[in-house]
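Taken together, the values in this text are just the output of simple stated rules run on the coordinates, not laboratory data. This one's a predicted model, so the numbers in the text were calculated from it and none came from an experiment. Cβ atoms are built from the backbone, for glycine too; each structure is taken alone.
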Structure I
Amino acid sequence: MEILWFCIVTFMLGIYVVLDGFDLGVGILHRIIGRTEDERAQLIKTIGPVWDGNEVWLLAAGGTLYFAFPKLYASGFSGFYLPLIIVLWLLILRGIGIEFRHLIQNSMWKSFWDSVFTFASILLTIFLGAALGNVVRGVPLNQDGYFFAPLWTTFTVVPESGILDWFTVIMGLVAFFTLLSHGANYIAMKTDGILQSRARTAAKISWWGVLLLSIVAIVATTAIRPAIWNNYSEYPIGYIFPLGGFIGLVGMFMFIIKGKDTKAFISSSIFILMMLCATVFGHFPNLLIASTNQDYSITVYNAISPEYGLSVGIIWWIAGMILTSGYFIYLYRSFRGKISSNQPGY
């Protein structure tokens with residue numbers, strides 16, 4: 001049950017990062033690729049029917065985490081209170097940036113909310129990457145399983161580090177360039193003409209950022225958390241995840257160069273999923289590592305809910321996933337194809 005629910009939570013987070021990742025990427029590029037009001041409106045149309053549905057996966061993953069690993073939920077949500085509030089506000093700002101821009105037909109009004117949408121998307125992407133960095137690095141858990149992390153302390157990786165230090169900032173930049181490239185591939189897939197051309201250029205440039213920062217992140221992770229490779233030594237089958245990530249990264253570059261936008265988008269999705277799985281595989285069985293005393297770490301074994309509740313919950317989870325998958329398949333099939341500038345919407 002522990003491993004099953006660990007995989008379920010990982011699966012839901014992976015789906016969130018891939019789906020909400022491309023509309024975060026669209027947000028990052030919103031004012032770079034969209035240089036006129038009409039172009040920015042067209043970019044919003046590419047995610048208009050799906051952006052809020054994509055965020056549901058984050059809420060669903062949080063609810064599943066609360067159900068399956070309540071100790072982790074209690075510890076993480078109290079310790080990360082400050083950044084979680086920031087993330088909440090950024091999610092709100094992204095939403096109202098999309099919804100408010102078309103309420104008043106005024107250039108200054110639309111320009112302001114376009115800027116809010118871009119600003120919130122950039123910061124949200126970096127904070128989500130930094131959150132993963134905190135999980136990999138460890139947090140100052142006490143013997144009761146609780147902690148509080150300030151926004152930053154010395155900006156170095158020490159037992160009492162804050163949310164931001166040099167390592168978590170690197171992870172934040174990895175997330176930024178990865179989702180920027182993912183979003184650029186999505187825009188190129190959903191548009192044509194000048195927007196498609198600009199998106200392809202952005203995808204080519206950002207790919208190099210993904211490559212270089214991924215290498216830096218691997219070196220930095222090995223330096224501060226060498227134990228992350230222990231599971232790979234014990235279970236070599238796990239190398240399928242970093243290998244899959246490498247294939248996705250190479251495929252992304254090849255398809256971007258050839259102008260095969262859909263395949264480039266699929267490749268960036270594979271890269272994101274495989275690298276997330278590679279991190280999770282190396283992290284197992286830890287859920288939250290104690291940087292001060294390893295004995296205080298929260299694992300899948302000491303944080304799991306009672307077995308009876310989990311066995312009942314799996315039935316409801318399967319039913320929910322069937323309904324959710326059916327809805328998303330219908331939504332994305334209905335929304336397939338290119339988005340034209342004169343298409344109704346946002």
Structure II
Amino acid sequence: MSRQTRAIIHPSALQHNYVRLQPSLPSRTIAVIKADAYGHGAVTVAKALTDLCECFAVAICDEVRPLREAGIAQPVVVLEGPHDVQDCLSAKTSNSILVVHNRVQLDWLSNLPPHQRPVVWLKVDTGMHRLGFSVEDAIQVLNTHAWLHEQACVLVTHFACADEPDNPFNTTQFEEFSRIAEKTKMPICMANSAATLTHPEQWGTWCRLGIGIYGATPLANTSSQELDLQAAMTLQAEVIGIHRIKEGETVGYSRAWTAPRDSIIATVGIGYADGYPRHCPTGTPVVVNGQRARLVGRVSMDMITIDVTDIPGVTLQDKVELWGRQLPVDEVATCAGTISYELTTRVSTRVPRVIEHVDKVNA
């Protein structure tokens with residue numbers, strides 16, 4: 001790799017975070033690795049967690065295939081369920097669990113011979129109003145589809161405000177879900193990373209761990225450091241240019257930044273084509289040689305410019321951390337007016353994922 005822009009993936013951090021978040025038994029844990037494991041590489045993450053995790057989850061059936069081709073054997077929950085009849089057929093052979101959230105999906109599966117039917121979980125809408133049957137409809141479905149009781153069906157819901165532990169809507173949804181759980185006595189899955197950390201009474205049979213595995217905070221107003229979570233990705237590039245400019249000179253497109261003093265500007269080989277957010281404003285932090293610098297001017301397609309005036313000795317090929325172990329991705333996301341999920345999932349395919357080779361953590 002001639003260009004030194006890369007996303008370094010830290011398996012030890014993935015393992016640490018999984019163990020840190022894992023609820024106590026009898027609740028069981030699902031590691032969510034949809035969207036190529038939030039940009040970290042689904043196969044890489046699954047292999048890092050394979051000795052710790054008994055079940056994975058993805059969004060769509062197409063995300064299962066690379067896992068099976070890589071030898072990942074654990075069951076995989078498909079959170080959006082089938083998108084056509086072929087998805088229903090392939091789920092059985094690929095040891096996938098389909099989360100069903102509408103009657104079209106239910107009809108596809110009902111029409112399959114029992115020996116071709118995969119395990120199905122039932123999505124219940126308790127207030128998110130995105131996917132799922134209402135509590136009343138879900139009860140009716142369970143009453144009219146006996147085959148759901150003949151396999152390991154789990155009731156699933158999703159919290160709208162789990163990142164705000166004190167939001168009363170969490171209790172509203174929990175109470176709504178409890179109605180069907182108590183009536184049916186079926187296993188349940190509702191807690192994500194945030195709820196797993198803050199509401200043990202909501203753990204249920206299965207907890208779904210997503211963003212927390214990757215070292216970003218799942219909670220509003222609480223940092224990843226406070227939660228003892230470690231960055232699983234370090235996005236890194238290098239200095240490819242250095243310019244000394246005079247007070248009053250400008251940098252970048254539209255002359256968006258004017259130097260308030262004589263300054264040293266380093267150009268870094270990363271831009272929005274690599275997934276670094278174009279809307280990051282002047283002042284967004286980066287780390288150079290262990291010290292913080294700040295972005296100045298607009299983000300270009302392949303480059304950014306940073307002010308290194310107060311960092312002595314910066315030279316060409318010095319490494320720059322855009323987020324990672326020294327700079328939390330949540331902090332950069334806040335500067336960009338977005339969330340960590342978007343930043344890591346948008347790191348482009350032209351940025352190589354480089355796996356840091358370390359021994360696995362024992363469970």
Structure III
Amino acid sequence: MKNTERTRVAVVGASGYTGEELVRLLLRHPGAELAAITSRQFAGKSLAEIFPRLAHHATATTLRFIDVRPAQLAESAEVIFLALPHGVAVEFAGPLLEAGAKVIDLSADFRIRNAETYKEFYTHAHPAPELLPTAIYGLPEIYRDKIRDARLVACPGCYPTSILLPAIPLLRARLVESGSIIANSLSGVSGAGRKAELDYLFVECNESVRPYGVPKHRHLAEIEQELSVAAGGEVTIQFTPHLIPVNRGILTTLYFTPTATGKDPKRIDAAFRASYADEPFVRLLGEKTLPDTKNVVGSNVIEIAWRFDPRTGRLIVMSAEDNLLKGASGQAIQCFNLMCGCEETAGLI
């Protein structure tokens with residue numbers, strides 16, 4: 001029996017790209033009532049003033065941005081989405097949980113289970129290490145049952161989602177070697193967030209493709225954490241992200257060395273189908289077509305395809321997703337649906 005009542009929700013940091021997408025999805029969600037949105041910059045202004053494209057919704061003119069007060073938010077909403085930068089979300093998660101709310105965090109503050117690993121990649125001690133063991137990694141296709149009962153969900157990063165979903169079935173089935181994985185990803189500029197920095201100005205990004213975060217991008221911490229769980233042992237990968245001049249979308253190419261059993265194409269296909277054949281937001285392309293960001297932008301779908309290269313003996317696996325949806329806000333809604341007893345596809349199809 002699915003929940004037919006609407007759950008009161010709030011979005012903290014609703015003025016960023018992921019926050020705006022969350023607001024848009026929640027306004028049309030049959031099981032959610034958007035009760036509060038916060039932004040220090042736009043406090044007092046209506047949703048319609050800041051995001052005119054949402055002005056046709058009945059609540060857009062009456063719902064106003066407020067400043068963040070955890071106790072007040074917990075009184076007005078049962079589930080709080082934190083669409084804040086890393087290091088900021090953690091300030092609000094503890095007080096909100098103590099006040100009885102459920103928290104879905106889209107930052108990196110609770111994705112990493114080990115406080116020392118967090119410090120290594122984020123260069124400062126974790127402000128609330130006692131909360132790390134309670135957080136559930138919000139990858140629904142992998143942790144669906146745990147997410148249902150969670151009070152604190154840490155939504156994966158956009159790059160990790162594009163890498164983990166293609167890689168985990170292969171590692172679990174022992175079809176690829178865990179010690180020689182290479183991941184190359186290309187992301188649209190919205191992945192950097194809504195901020196005015198020189199590197200992300202139009203003139204700097206347009207007609208340009210460049211790598212960054214080499215050789216130790218922060219997302220490596222959660223990628224290697226989850227790959228290690230799947231492999232049953234420590235995994236270290238080579239990961240190179242690139243910025244490309246499009247608004248949104250991520251394309252990832254993974255290079256694997258297959259094990260003896262992984263050289264059988266039927267086993268590769270069977271592993272993906274066993275994991276994802278019934279998943280509403282995973283589109284398996286097999287060996288027929290290749291992923292394309294234009295086919296997933298605006299949706300919560302990730303496309304996955306694979307090829308064997310007989311010349312090199314490598315298995316090449318590719319994925320495409322919308323970094324703001326399956327890589328952020330859409331996946332957060334998917335988690336919300338599981339936590340609140342809604343159909344998992346509610347508000348997303």
- Test item: Rg/Rh (Cα atoms, Kirkwood Rh), for residues 9-112 alone calculated as 1.01, pick one of I, II, III: II
- Looking at structures I, II, III, which one was Cα extents along the principal axes in Å calculated from, given that it came out as 62, 49, 40? III
- Item | Test item: distance in nm of label points 7 Å out along Cα→Cβ at positions 161 and 289 calculated as 0.9, pick one of I, II, III | I
- Note on the structure: With distance in nm of label points 7 Å out along Cα→Cβ at positions 273 and 329 computed for every candidate in I, II, III, 2.3 is reproduced by structure II
- Rank structures I, II, III by distance in nm of label points 7 Å out along Cα→Cβ at positions 105 and 313 and report only the one at the top, that is, the highest. II
- Query: Where is distance in nm of label points 7 Å out along Cα→Cβ at positions 145 and 169 largest, in which of I, II, III?
  - Reply: I
